[in-house]
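Q: The next part holds the structures, each set out as structure tokens.
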Structure 1
């Protein structure tokens with residue numbers, strides 16, 4: 001039930017943020033998915049750090065990682081949108097999307113983890 005509830009919360013958040021960014025920036029580039037994946041990566045780094053130090057319970061970790069953030073992040077949408085860019089002939093945008101999401105996601109998960117470790121030391 002924790003995963004189901006969390007997944008609903010995450011999916012709703014993904015839809016709201018993605019829709020808002022679509023309205024703000026248009027649909028030429030998948031900014032909604034990009035932002036969701038970056039934010040989700042940052043937050044999962046925070047949760048990982050908290051779980052690593054046992055600051056949160058295994059149930060809370062499950063709820064947040066598999067549930068909320070699993071429902072929030074959109075890797076399948078990322079894959080589809082990258083393929084859409086390729087099939088539309090926009091190879092440069094597809095490469096920017098793929099490389100950008102990977103590098104920003106990895107950086108964000110590291111920053112989330114490092115931020116919690118830094119704060120927990122003080």
Structure 2
């Protein structure tokens with residue numbers, strides 16, 4: 001699977017912009033969502049090749065959104081990489097159990113992020 005379009009889900013405009021800059025410079029087409037609820041709607045509408053999901057957000061959290069996307073027949077094929085400040089081993093294990101393909105702790109290192117995306121593609 002070739003990854004060309006990525007949805008960045010983060011309630012922080014600064015984090016969303018940082019990830020968008022890194023990804024667009026690497027040649028990806030990027031869209032953003034400021035909440036899990038917005039992300040769920042955008043994924044169904046835009047069908048991105050990959051979702052970068054924050055965990056700590058108002059309303060539904062990233063773990064819940066990941067579980068919703070990976071258990072839905074229409075979206076379960078779309079890989080999700082969690083990008084979160086929650087860096088405990090239990091957080092990582094829980095994120096993977098919700099269906100995430102990988103887990104990065106913020107601040108995300110651009111080279112590490114691009115390597116993880118490349119490994120999925």
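Q: With helix-only ellipticity at 222 nm (-39500 (n - 2.57) for each DSSP H run of 4 or more, over all residues; to 500) derived from the coordinates and found to be -13000, which of 1, 2 does the value describe? Working shown, then result.
A: On the way: 1: -26500; 2: -13000.
Answer for the origin of the read-out: 2.
Q: If distance in nm of label points 7 Å out along Cα→Cβ at positions 40 and 64 is computed to be 0.8, which of 1, 2 is the source? Don't skip to the answer; put the middle values down first.
A: Numbers: 1: 1.7; 2: 0.8.
Going label by label, the one that fits is 2.
Q: Where is Cα Rg over 2.2 N^0.38 Å largest, in which of 1, 2? Intermediate results must be reported in sequence, preceding the final value.
A: On the way: 1: 1.14; 2: 0.93.
When Cα Rg over 2.2 N^0.38 Å is computed for each of 1, 2, structure 1 gives the biggest number.
Q: Tell me which structure, out of 1, 2, gives 24 once relative contact order in percent (Cα under 8 Å, 6 or more apart) is calculated. Can you show the working numbers first?
A: On the way: 1: 39; 2: 24.
Going through each structure in turn, the value belongs to 2.
Q: Which structure, out of 1, 2, was percent of Cα pairs over 16 Å apart, for residues 8-71 alone derived from, given a value of 49? The partial results should precede the final answer.
A: Working: 1: 49; 2: 40.
Corresponding structure: 1.
Q: Something else now. Output the label of whichever structure in 1, 2 has the greatest value of distance in nm of label points 7 Å out along Cα→Cβ at positions 32 and 56.
A: Working: 1: 2.5; 2: 1.9.
Looking at the calculated values, the largest one is 1.
Laboratory data are not the source of any read-out in this text; all were calculated from the coordinates shown. What you are looking at is a predicted structure, and each value in this text was computed from that prediction instead of being measured. Cβ atoms are built from the backbone, for glycine too; each structure is taken alone.
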